[in-house]
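No value in this document is a laboratory result; all are computed from the given coordinates. Computed from a predicted structure; not experimentally measured. Cβ atoms are built from the backbone, for glycine too; each structure is taken alone.
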Structure 1
Amino acid sequence: MNPDLQNHTNIGNERTVVIIGGGAAGVLVAVHILKRATQPAKIIIVEPRAKLGEGIPYSTTYDSHLLNVPAGRMSAFDDDPQHFFRWLRKSGHESVALDSFVPRTLYGQYLRACLSEARKESPQVSLDHYQTRAVRIEIVAPRAQVILDDGVRLPADRVVVAIGHQPPGNPMPEGATVDALLGWTEAAYEGLDPESPVLLVGSGLTAVDAVLALDQSGHRGPIHVSSRHGKWPLEHQAVSTNISLPILEGDLTLRGALKTLHALVPKHKEGHRDWRPVVDGLRPQTVGIWTRLPLAERRRFLRHIRYLWEIHRHKMPREVASKLAGMRAAGRLMLYAGRVVEAIRTSPTSIKVGLRLRGSGDVKSLIVSRIINCTGGEGDPAKSNDPLMRNLLADGLAQAEPLRLGLLTDEAGALISSDGSVSEIVFTLGPLRRGMLWESTSIPEIRVQAAALSEALLREPRLLDASEAASDKIC
């Protein structure tokens, strides 16, 4: 347990909320609970990292890794959109503008500052950090017990599973004699000859991060990148423009929605000279559109349109795009549309790779020293190696949603068990709700989920005063 987070005296008969995962989603839930609770309560965050608020995205040690959303849109509070921007200015970053893309390490610091400030304002709520992992949740109605990997059992009235993105699946073909190192880990970049060739599998934002990490680490050898579509994320516009789009109404089909969006772009093109305001303007409607699409249409989207949506929706900062363009022009960075069909280690420092190129079917041969897995998080819960996730499924406390992009939940994020019952104890948010909401992986969406979830977690007369219970609004 982290002693720095035990400044409050525990109070008897308090509501206990155990949050499994201390990254951005878990910390945002804790912050919103602290801001809302008016009666004694206890929050326990179970997170193996020493620092809360970092998770995978914000624990990076590379200052070249920037937020992919401008500072003006990264507030922890939906009703105070410039909160992060003001914090940056007060923290000595006076040159930051609303449209600036700042180093990701700063966001972890910001989340910890939000948590610290919320705790000062809520002395009736205690907060503990158990620096370990949770492996199982047992329901002993009307409460639960969270079992840690050292055997400790934590009693809880409510449990929040906020474990974020699951590690990606193995992109190596059958018969491969080499593993691809995870692009999220330091091991992917350590001990590498700076002149040796490298292969990145995947070309999304994780691959962009890997390229930047290699470059900042002093790597100067060729970097080969392969993905099935062979496309990079597109770049943000020079100046962010906010527009409001008409609500897409009526019965929706994928074809109809795309036709409507295509028609909207020319209407804004003269004023904004870009498709980006249309894609960004659609963001507030994305969840509503996704939930209204029939299941067959969602599957069609995943098969045919997903990669196009991803590169348009999840864009990279212009300065990052410029960096990659320079590396490509210099011959240091090569991108292929294809898939790995062979990966054989021929020596301690050499791997023979075969890429089957899209379209022609030709196999391109490469000799690299390392393969880095940049394919993005695994969505299917059944393929997770996380003991907690495996036990949730095995014990029937959770089930995968039909698209197998996450867990099946109700509108509040409560897990739906294998027998179809809705849990009153265990909830989730963020990436594990992607199949239900689609837009569920970025801070602007997670902060809204965290605020709403905090309300559900505290929905008890003994935790809310009468006026709050009547207004039923987030503080």
Structure 2
Amino acid sequence: MEMKDIERLIELGEGYHLELKESIDKNLIEVVCAFANSSGGKIILGVSDKGVIKGIDTGNSNRSKIQDILKKIEPLLEIKLIIVENLIVLDVPQGVEKPYGCSRGFFVRIGANTQKLTRNEIVTFFEKEGRIRFDELENRKADFDHDFDEKAYIHFIKLAGITPTIDRDYLLQNLDCLIDDKMTNAGVLFFAKSTEFLIMQATVVCVLYKGNEKLHILDKKDFNDNIVENIENAVLFVQRHTNLEYKIEHLRREEMPEIPEVALREAVVNAVCHRDYFQKGSNVMIEIFDNRVEISNPGGIPSELSEADFGKKSVTRNPVIASLLHRINYIEKIGTGINRIRNAVEEHGKSTVEFNLTGFFTVIFKRKDEASEKTTQKTTQKTTQKTTQKTTQKINKNQIEILNFLRLNPTASRELIASSIESITEDGVKYNLKKLQTLGLLKRIGPDKGGYWEVVE
């Protein structure tokens, strides 16, 4: 580097990659940390902040002083010290072991300024740089003897094909679920009796709405069990409240859900596995509307992953959670989930899928427009040498349970139906009764009081 190069830099003035200092002051270490935590930069000593070259002693005394200052940065950072005539230039690279700090704290470069990070900003910075993983941290609220669920543990090792003779605590430690007799966050998510008070943001919220807007709630469930049960309960909730076609050919009946189970399960697993658990005010949301099903998780895609790489590359935000789900075959291969969803929906042909990456990561399954279908019940008979009967009827599992209940209890009220069927509210019963009447599968005989229901076979 020559003086003419220095002069060109000085002419540009201080900025994101350049700091001018007249002397070796107490803030020098802060600027070095900020450059290392950002994109690197140069510090020119012997120049005023207005760009006037005043020079500085470039002898051994000042060089030694600078080296002593740089040694206080953690972790150690290799910085080039260059002498150009009567100036000292510190060439600070972008650090590869971020974050870099000193006794004064952690700093980043914001424009031409060096800014100290607050406590919350430090957490965000550590998370962004992959230095803190939520699932690896010890959960200080959890008490192993009180909160550990032996049934969840036995179920997990059975799914994972792990021999039950292995010492439990030894296995949990090797799965990164236990540290010195304390459960990690991953341990709580997989093996706690409830996450409600230990990791409140781990709750999976499922909601059924009437219509296409968030106005009238027909059913709502909050699942705060272990992560495996939450996945299963969420999948069942969607299946209960979406259409199921029964396709009968010859004497064999085939169930055809509106959303293919492979795609639905993959979307739910993706949401609980890759969400940002540092965002404490948000939950995984599964929302069912008349025209769509939305599955969203806080945090969007990781900052290291660009939208152009979406579906092609994988960055794991919670590696321990992903590893544990992979062990029990809830994840086939990390990085393939998006394509599995796309392919399953395309092959199934009864819905479409979209992905929204802004703020939250959302999978949107577009349901078929019922109004555009000529009929909801179709029977086709073909007579050849053999007779084949093919029947397709759209009806969801809650409606099936209502019909079965009314066959045995034709005078039952909406309140009695709701109390007898666990998965539905009284408003949900009212909605589905109207739906069944529209489909021609249910008739009301007599008045509301004193009448009864007739199931049309």
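For FRET efficiency 1/(1 + (r/R0)^6) of positions 14 and 414 (r between Cβ atoms, R0 = 35 Å, to 0.05), the highest value in the series 1, 2 is held by structure 1. Quick check on the output: 3.0 is distance in nm of label points 7 Å out along Cα→Cβ at positions 134 and 438, derived from one of 1, 2. Which one produced it? Here the read-out was taken from 1.
When relative contact order in percent (Cα under 8 Å, 6 or more apart) is computed for each of 1, 2, the one that comes out at 11 is 2.
Kindly point out which one of 1, 2 the value 102, 52, 51 was derived from, the read-out being Cα extents along the principal axes in Å. Working through the options, I get structure 2.
Suppose you compute distance in nm of label points 7 Å out along Cα→Cβ at positions 142 and 318 for every structure in 1, 2: which one lands on 1.1? The value was obtained from structure 2. If FRET efficiency 1/(1 + (r/R0)^6) of positions 62 and 150 (r between Cβ atoms, R0 = 30 Å, to 0.05) comes out at 0.40 when worked out from the coordinates, which of 1, 2 was used? Only structure 1 yields this read-out. One of 1, 2 was used to compute mean count of other Cβ atoms within 10 Å over residues 46-53, and the answer was 15.9. Which one was it? That value comes from structure 2.
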